[in-house]
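FYI, it's all coordinate maths here, none of it is from the lab. The shown structure was predicted, so the numbers you read here are calculated from the model rather than taken from an experiment. Cβ atoms are built from the backbone, for glycine too; each structure is taken alone.
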Structure 1
Amino acid sequence: MRQDWSLLKETKGLLKQYRFRPKKRLGQHFLINSSAVEKILTTANLKKEDIVLEIGTGLGLLTEELAKRVKKVIGFEVDERLCSISQKVLADFPNVEIKREDILEVSPTDFHSLGKFKVIGNLPYYITTPIIFSLLSWGKSLMLAILTVQKEVAERLISPPGRKEYGILSIGAQFYSQVEKLADFKKESFFPAPEVDSSLIRIKMRENPPVLVKDEKNFFNLVKVSFGQRRKQLVNVLSKGLNLKKEIISHKLSLIGIDPKRRAETLSLEEFAKLSNLLQA
């Protein structure tokens, strides 16, 4: 494993060699912390038979470490020049395939022939949430995802009810997966340094959701409506959002022991499930 100075030197060397200037607006920050790289590799529990999809190959330095440890790496890089650079850097690794594709435009059906796989990526901050929601929809073919995300997003993913970070992302992630925060990375772990710190998270898909809901689409619509005005009382938000009389909403909430004056951010996953099922009755 390279040391910090070696990673930084190699990163700067490649940027200079290919005359590439990172674009902060596209989240192009390259990991130069060897301990962080080692943490990613270790927590992914990589095996020789593994297939790994990497989101954002960048300069290909992490991709190279993955390729040494697994059967195949399929990297997705939306930047044309970075795609070209990483293909050259990884030319000696026949088990690496770099695709110039946006991961948000990739369908899980594209990978049915691969069987189960793992996902690793340093996610661009500006599209982190859409990527996570997309991955959550991939189903059981996704064994686990090891992702570097903005620290604030990590807190939202793992947040329990009652905190300001708790919201739609928290419920979506916890409904479909077991999500953990594994480590925090200082902004100096990247070059060029971003404006905020990052966190490493592990998302492991559940065999089944932890709560039973009659209709997932209606369940998540209820969650979305409820958090539309998160600071207002639930009875008022749901009455307007679901186009139902306050008396009806208040009665149904009371039937399952939820005070109509509570706010969405105080409801647990189980309470949202009960309410969704009752509204479908």
Structure 2
Amino acid sequence: MYAAYWNLKGNPFLNVVDPRFLYSVDQYEEAIARFVFLAESGRLGGVLTGPYGVGKSTVLKHVAAAIESRHRLPLIRMDAIPGGQLPMARHILADMKIGGPTATLADTLMNFGHATEHGNASLTRTLLCIDEAHTLAGDDGLYLIHYLSNLRIPDRRTQSETPLFTIILAGSPALLPAIQAQPSLSQRMQIVFRLAPLSREHTAAYIQHHMRAVGGDLWVFDQGALDALHRFSEGLPRKINLLCDTSLMLGFAAKAHQITAPIVRQAAQDTGLADAPAAAPQEVTA
């Protein structure tokens, strides 16, 4: 809607996975590289944590895309379901084409054990990426992860075993202490990576990167606007996208020549990221 007004070739701040918009700050590149290595080298598992909106899902999706593009191993990507061990286990079974009864969690898990113990020829090591994994912290939800991390594919010829899954768990900071409370599971998570919010300088660079990806430039936002965007977004990419998108829309509606701090402040109020100013008291007349 506002793209033509700001001389852009598209919307630069949609929350979608697009290689053009991957901002190459060191921590994102490092996280992607570490988890791709984890998967390709046959490690058991890893944990990716950080506050909501910092970019965990984006990192996970780029790891999955890198693995898929190299055709190195099968991939299952899913969101965790609170209290949903049974449907999650059923989903994984179906994706791996493992048959058997699935009326109960016990039945379902037995199918995994039967397939590995009897040398199902179709089984191969699989990358299992689970987002929103902090929701598994309650109701023994991490038991499913622990069980899956124990499964091995036997090689009758060499008498060796290969892990059935490499598991990557992504979630809020609450995920890590929940895993650490279970030493047996924690010891299987060979990489723990924490994503941090962007600094003021990286926030500006992030906005510039997204603008340039669609033919625009940072000049659209003045310095006061950039400072306000960092302050209201707290350096979280999801909030930066929301604020920038709303600010560009408000600037277009107001026929502004540039996005300023007051426009960003209004965008923050409109999106619930800042409190609206208190209404002036009404004068009461007798």
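Ranked by FRET efficiency 1/(1 + (r/R0)^6) of positions 51 and 107 (r between Cβ atoms, R0 = 41 Å, to 0.05), structures 1, 2 are led by 1, which has the greatest value.
To which of 1, 2 does the computed value 25 (relative contact order in percent (Cα under 8 Å, 6 or more apart)) belong? Intermediate results must be reported in sequence, preceding the final value.
On the way: 1: 15; 2: 25.
Answer by label: 2.
When P(r) over Cα pairs in 10 Å bins from 0, in percent, for residues 83-154 alone is computed across structures 1, 2, the figure 18, 56, 24, 2 traces back to 2.
For which of 1, 2 does distance in nm of label points 7 Å out along Cα→Cβ at positions 179 and 195, calculated from the coordinates, equal 2.3?
1
Can you tell which of 1, 2 yields 0.30 when FRET efficiency 1/(1 + (r/R0)^6) of positions 67 and 251 (r between Cβ atoms, R0 = 35 Å, to 0.05) is derived from it? Traced to structure 2.
So helix-only ellipticity at 222 nm (-39500 (n - 2.57) for each DSSP H run of 4 or more, over all residues; to 500), computed for just one structure, reads -11000; which one of 1, 2 is that?
Working: 1: -11000; 2: -13500.
Computed on structure 1.
Where is distance in nm of label points 7 Å out along Cα→Cβ at positions 91 and 243 largest, in which of 1, 2? Looking at the calculated values, the largest one is 1.
Any idea which of 1, 2 comes out highest on mean count of other Cβ atoms within 10 Å over residues 43-50? Across 1, 2, mean count of other Cβ atoms within 10 Å over residues 43-50 peaks for 2.
Quick check: 13.8, 40 is what I get for Rg and Dmax of the Cα atoms in Å, for residues 163-210 alone, calculated from one of 1, 2. Which structure matches? Going through each structure in turn, the value belongs to 1.
Determine which structure produced the value 4.4 for distance in nm of label points 7 Å out along Cα→Cβ at positions 3 and 227, calculated from the coordinates; the candidates are 1, 2. It must be structure 1, since only it matches.
Could you figure out which one of 1, 2 the value -0.45, -0.64, -0.82 for log10 I(q)/I(0) by the Debye sum over Cα atoms at q = 0.08, 0.10, 0.12 Å⁻¹ was computed from? Label of the source structure: 2.
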